[in-house]
Structure formats: C-alpha cells, structure tokens
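Chemist: Each structure below is given as structure tokens.
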Structure I
Amino acid sequence: MPRRLFNFGLFFLLTVASALHAEESRLTLQAAQIKALGIDTAVAGQISGGRDGSYPAQVRVPNEQMRVVAAPVGGMVEMLAVAPGSTVKRGQVVAHLSSQQALELQRDALQAGSQSSLMQQNLKRDEQLFAEGLIAESRLQATRAAAAQANAQASERRQGLALTGAAPGKLGGQLALTAPIDGVVLEQGAQLGQRVETSALIYRIAKLSPLWLEIQAPVTIAATLREGSMVKIANSEVTGKLIAIGRAVDAASQTVLLRAEVGKGAETLRPGQVIEVEIAGPASQLQRLPATALARNQGKTFAFVQASSDDKGVVFIARPVKVVSQGGDSVTVDGVKAGEKVAVKGVSGLKAMLTGVGAE
C-alpha cells in the first residue's frame, strides 16, 4: 500500500511538472515588476532602424535607354545648344564642331567620287570599243576591275564622311551633332571653345521612363524572392516589379543585387538618387528588431511578445523566432508579425523568469 501511494505521488508530481513546463512560455507581470526589470516594448514594423521589408536602392537608367553624343572627329566645339536637364528630340542639333579632319574627309570623298565617275566613263567607252571589236577582252576586264575598285573606294569614303555628320559633295561648313533619341540631357562633357579628340563625350542623353531600381538585399532575403514580385518605394505610392535577381554575392556586404523596373511614377525619380524600397512577398513577412530583443536558451532563440495587458497584469509570451539576417545592432527575424508589441529592453530579466535562473 505505501508503494502504491508513492507511485501515485510520483505520477502527480510529474504531471504538475509537465503542466508547469507547458506554461513556461507565458509570463504575467505586474506594473511594479515591469518597472523594476526596466522592460520596454516597441511595435514590430515601426521600430527605429528600418521598416518592415525595406532595403536601400539606387535609381538607374536602363542601358538600352542611354545614348552618348560624341565627337566623330577631332576639332573645336563652336556651339552648344543644350545643357544638363534639357529635354531634346531625336534629330535635334545639340552642338556644332569645327574640324580640320572633317575637311580632309570631305576632300577625300570628293576625290574618290570624281575618280569613280571617271572610271565609269572609261568602262562605258571600253565596252563600246570591245563591242565594235576594236580592243581586246583583257583590256575590258582591266577597265572593269579598275572601275569596281574606284567605286568601292568612293563608297568607303562616303560612309566614313556620313559617320562624321559632315555634308557630302562640298568642302567646309560646321559639323552638326544631333540627339540620337528623345530624352533628357544627363551630362555635358565638353565646354564651348574646347578642343576635343575623336570620340570625346559631348553629351549623355537618356530616356527617363521606365527606370531601374538597383536594390541591395541580404542573401537570405533574396533567396525568398521571385521575379515579378511587387516593389514599393517607401513613403510613396510609386510601385514597380522585380525583373532580375542577381546570382553573385557582394563579398563585403553579403548582399545580392536585385533589379526592379518602375514605369508609372518614374518621373518622380532622379537617376543616381538613393531611396528605400519595400518588397512584397515572403520577405515582407520578416520583421527587423533590435538585437537586444532576442534571448537564447538551450539552442533556441526567443522574442518576448506582449499578448495582453489588463488589471491582472501584462502577459508576455516567449515565442521562438528564426534569425534570417543580422547587421549592426539589428536583426531580421521570422516569427513576429507586424503590429505586435515586442520587449526590446529588460529582456534578460524576462529570460531569468522564464528559465528560473539568474539573467546572463
């Protein structure tokens, strides 16, 4: 009989211990305890140091929407018609260049054209003479070869002249440099009266819609994203979508380059501007917390989430969370919802109450 009582008592104690263990993650504190432990809370998603799912980004112009106006030959800049910020149309004259090299190209093109015309006349004459039986076929073949060579050389000189923008068929005159696309002048690379070399930058012109956003995101965040995910500029209604997710990781920052495209609303952005963006999708379910908000025990990481607050006291739940990334004094975790109150100070005291031992 005593042994049966002992077994029953042991069973009772084990049951109570199990029940107590199940309640270990729920702590009820009175106002005096909260004050004594120095506990302070903050709302997830509104904690200083970053927004929920927000990342730094820089505004870029897509490569295919950018063109340069360069000096086709060496010369002196005689006129600049536009300045950075100006809107231009395709074919609009934006600069004039005076060039000795262009004069030489015009001269060579005229000479080659004259030589080609002369050889064509000789060919026509020799064809007539051959038809009358007055010259040998070998002479006709030689004349044909010379005419073909002269024609090819004239064509080459005309094409070279066309690349410079110089007027064919005459000598002299300024080179007119024109805008290759409709767009906005982003950069001016030369000054009035400056002597420039071949290929020197005169203007950089770009079409500013759509625009790219180049976003730096942690590797663990990038792994949760897919092309097509929505991107929203912080504190704005402008949105875009992810069009590329980088495969390389920056060795210094351990981030991956994401590229998003913004169409509607792109006029509110400026190339080179640094902004903050929010990305929809799995990454938006993650929360950034101060590192002081986390406690670790027996290989697990916890955050103390305030469940309720009434006359009976304030209830905190020790909720297991997964650390996704960490940088500086903040961490990004999975397991806390936006809008929940999380203890960010006095966490060591809460951990001591949870484990029943002194705080670390």
Structure II
Amino acid sequence: MTTLRNALIATVAIAAPMPALADLTLYSGRGETLVAPIIQAFSDETGIEVNVRYAGTAELAILLQEEGDATPADLFWAQDATALGSVAESFAPLPESLVDAVPTAYRDAENRWVATSGRGRVLAHSIERVNAEDLPATMDEMTDAEWEGRVALAPTNGSFVAHITAMRTHLGDEATAAWLEGIKANDPVIVSNNTAILQAIADGEADIGIVNNYYLNRFLRRDADFPVTQTLFETQGDIGNLLLVAGIGILNGSDQTEEAQAFVEYLLSPTAQQYFTGEVSEFPVIPGTIVSRQDVNIDDVVEAAPQIDLNTIGDLEGTLDMLREAGLI
C-alpha cells in the first residue's frame, strides 16, 4: 500500500510535471533541540518544507484559540494532552488508517489528535543530600514540613500544567487546590522548566522535584557524575506517577491536508519512533518499537501510573486560573 508521503512525490501523469509541494506551518510546543532533527529528516525525505514556530505549549494553545479560523498553522505539536484537548475542536479528524497502530488510550476519542511519544513524570532528587528511603511516598507528601524550601517547581511549564489538570480530574478541584496551596506555603524554589529543576537540585538550591523522565539522561550524557537521580513515587497509582504524552493535530483550516497527514505519518513511523526513544529517551507509542535502556522504563511507569483518560484533561484555562489563585503564576 502506497504511503502518504510516497503518494505526495509521485507523478500524476507521464507527461505532467511534478506538482510543487506545499510548505507546512507547524506550531511546536516541543523544544527545538528535541524535535528539529526529526523535522529536518522529514523534509529531507519528502521535499516538504516545515516552517516552525516554537513557543511554550500552553502559550501556543492560547494563541490558537485567539487566532481561530485565521490561524496560519497547519499543525499543532504539543508536549501534553491538556493543550491538545483545549483546542481539539479546531482539529480535523485524522483518518483511522493513519492512527490505527496507536493504542486508543494514546489518542483523542474522535481521532482529532494522536500521541507521538510518551513520558513518565518522575521524582528527581539529589544523590548527595537525600536518601531514597526518605523520599516522599506520594506527591501529596511533598507539602510536608520536612520539604520546606527543598522542592524545585516549574509552575509555568506545560508538563506541570498538564499534571495539575490530571490531578484535578483524578482527585477533584478541592484536593488539587489544597495541594497547590500546600506546596506554595512550603516555599518552593521556582524555576522555568524541567531542565532548570534538575540544575537547581545539582546546584544545591533544591533537593527534589518532579520532571519528565527523559531530561536527566541528557545531563548524564554530558556528565556521568551529575549528582541527581530519579525514581517513581513508592505508592502505586499515585498521581505523581503520571504517564503523559506529546501529540499532534491538524488544524481544520489547513489547505495542506495531505502534506500535514504525511508529517503525522512520519512521526508515527519506525524512524521517528526510534528517534524519540533512542535520542530523546521518551517512550514510543507504536507497539513493537525497540526501546533503549532507560533508568525508568515504560513498563514501570505503566504499572505505577494512575488510570487517567487523556480525553478528560483539556481544561487548560481552569488549571491556569487555579495556579493564579494559588499565587504560583
């Protein structure tokens, strides 16, 4: 069966010239250092140029809401399901044949977006100042007095916003607001993102923090003695052990539907899935992908994770309001 990208570069008639391939405009909440190589590989293979606007995932989701039908974007690649859910009505349904290899738990119920990779939320901690047996057993215990001034937190980060949105779904708004108030009262070290959380721990500014699983590997590749390690919360099913996904959708107003579908298809291909697990240390969403050795693996995360329907965590604005009320943003 001819793939979408092969069809795009095939001639339509013997005497006809090859049609020009349209450029794509991609809004990417995924960091440039993480995804630029795979975007370039797609362009090299298909001849389709991708013009990328990089920004925070939540920022781009809000921008898409403001732009509405006038958006120049063909695709939105977000680092979490909350942002995708918040603009899901703006997406065109993806063909079942394009996404059927992805388990239904990792895509929108109406196929308006599909996950491209997974990541576990893990508890990072100092090797030098924290013993494993002294770690909080649950995310809730991070608000205990013994962790005052010792937690690094990135409240504007997209993954944190998605995590809090999942907490609202799983535990309810009242319990989530109480946790936010408790963590704020514990005087956390406020930083900008996951990378900064790990650096703050290494520098002695904080002792623990919740991050996506793949960031630590990037530090360790540069410095095998980087003084931070990571683990899952001891309590099975705790909200701290959340499994998140990055994902992508095609905007309703795109005039380059075939090219956009070709890009989605490429992200789900063996080449891209192997890139996400081998180079980025994320988890694949296509079963059977070979996973490189990782300190926290997908089987451990799935076993420890709470059961969260990713279709229920799209209330981005409600979570941002709650973070504002708690004085964290």
Structure III
Amino acid sequence: MKKTRITLKDLALELKLAPSTISRALDNHPAISNATKKRVQQKADEIGFVPNSIASSFRKKKTQSIGIIVPRIDVHFHSLVISGIEEYSYDSGYNVTIFQSNNSLKREEEIARILQNKMVEGVIACLAIETENYDHFKKFKKLGVPVVFYDRVPSNFDANKIVINDFESAFTATEHLINMGCKRIGHIAGNQSTTIFKYRLAGYKAALEKHQLNMDPRLISYTNDLSYDEGVESAEAFLALPELPDGIFCANDYTAVSAIQVFRRANIKIPEDIAIVGFSNYPISKVIEPHITTVNDQAFQMGCTAAKLLIRLIEDDDDDSINSETISLKTELIVRESSMKNKDIIN
C-alpha cells in the first residue's frame, strides 16, 4: 500500500495555524511562544509529520551535505578514510553520503552527475583505476562546489589533494630490506595506470640503484588491483625462477599475506629465506604469522584532513579559495617479524 507523506500544509490544517507559523515553530524561532512550539511538536509527533529536509535546505541554501566517492568500500584503507571523514564532518555539523565507483570510470561519471543534482556542498573523491579524464569533476568547480581528492588524485589539472609521499615510502620500505641484508629484492606492483603505484615502483627502483643492487625485471610482478589472488600468482611466479628473491616489497598488505602463505607452503622460511614488507598496515598484517612489516599510510588521518580542508573551502566565502592545495601526510614504517632477517642490524 502506497504511503502518503504528511505535509506542512496538513499539519497547519490540523492546528488551524498558518504554514509559516508551523515552520517557525519547528525551527524554534524566538518569535513563536513556547506554548505554540510545544503544541506544534506534539501534533507533528501524533500525525507522523517529518520536516522535508531537502526543501528546508533549499530555502536556507545550505544542505550541510558532503558526497564521498570511493573506489571500493570493502578495502580497509578506504573504510578508514571514510571513518575519518565521517568523524570530522559529524563534529562539524555535516552529513555524508557515500558512493562506490567499483573502479569504473562510467560509474564514477554517473555518481558525479547524481551529486551535482543533489545540491551537496562539497565532494571528497578517490579516483577509479580507469579514470584518466576528469571532465566530470571539472563541472563541480563551475557550480562553485569544492572537491578534495585523496590518495588517487588527478595529475594534470589544479585540484585540492590529500596524499602521502608514495615514492619516499616505497624507498624507505625497500631500503629497510637492503639494511636487513637482502640483495635480490622483488616487488609486487600495483596497477601502473595509477600514479601512486607508479611512485611506489619508482621508489623501489631508486633504493636498488642507490645501493648498487641489480634490478632483475623478472622480480617485478605487475597486478591489476593487488588482490589476494594476484599476490598468490606473483609469489608462484617468483617460485618458478631459477633463483629466488631474498626479499619482497609488496605494494599492499593483501599481496604480502598471500605471498607469505605461498612461500610457507613451499617450506620457505619467512623472514630467514625471504623477508617481506607490505604497505597500508591493514589489520591482517598483525594477524598472520609472522606479523608483517608494513607502511602506515595514515588512512584515518587522511580522511580527517580531507574533511577539514573541504569544510574550510565550503565555509570560506572567497570564491578564489576553490582552487588547489596539496597536503602531504608523513607515513611510518612499522617493523615487524616478516622482515627481520638480520635482527642484529638496527634499521
């Protein structure tokens, strides 16, 4: 049975009051007596009236609403970023609506159109793997709606960005393996159409070059989305080589976990035979044995920082503020058992 929404006019008829009086009473306007406010609220509760927040927002020209576009909600990194966004936004009086692109450019474009019609006051987005054209985001600027990108960010137009230094983080992770005595180091790389994984690969290569270690192309395994299964395939490819790597830097923790499991089934000891470092500090990195050395990518802080910047842009009346600002967060290498090949070396 179709339900009929109780309107402001319905409530006004019930109370024999003007709709404007009802509206002001519900908004706790000082010109309305407390007795009238109480009477209006009681009748609203009785007949099931709920204020139309969209109409109210339109009148006030404020929605207090932020749209979030993430590639995949089930990835722990994005879940932590969302938590950071929600916490800061809630404390600041803003609501958030979350959309998932599933790494599809087409879906990302559709979500952008939905948000442009929903009168959101700002958008926080992490680009889909497929995204190379950003026209669907450029329209927000024309509408005066600020956008803040995090992690996967556009590279060829001015935008507000929250990032980490992926090159430096990967360099530090690889150099840690070198300091542990590794000389033949592999890398399970992310999708090279994405800037962050290009930088992680470049950081890995730079560390090898600095320490004058040979870079064997067979020791770089490229993946599409760094899934657990792709980590298994990469580890099995390393096993098939005439000479095994003695260290592996993985571009995320999922592939580090699958590599450890593949090697252990092959009776290869971690870290004695192969030392492993992951990236992102997922909870599983402290569950699997041995615990995984990893890079803390500050996901929760990234979400808080993105929300803080976006709300500042929303509340700044200066239109020139909707421009470009990049904030780079400092990462941290968390050393655990999976890489401690030489415990006598202090890294």
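Chemist: Just checking, which of I, II, III has the largest value of mean count of other Cβ atoms within 10 Å over residues 27-34?
Modeler: II
Chemist: Shifting gears a bit: Figure out for me which of the structures I, II, III the number 4.2 belongs to, where distance in nm of label points 7 Å out along Cα→Cβ at positions 123 and 251 was derived from the coordinates.
Modeler: Only structure II yields this read-out.
Chemist: Can you rank I, II, III by Kirkwood radius over Cα pairs in Å and just name the one with the largest value?
Modeler: The structure with the largest value is I.
Here, each number is a calculation from the coordinates, and none is a lab measurement. Because the structure is a prediction, the values reported are computed rather than measured. Cβ atoms are built from the backbone, for glycine too; each structure is taken alone.
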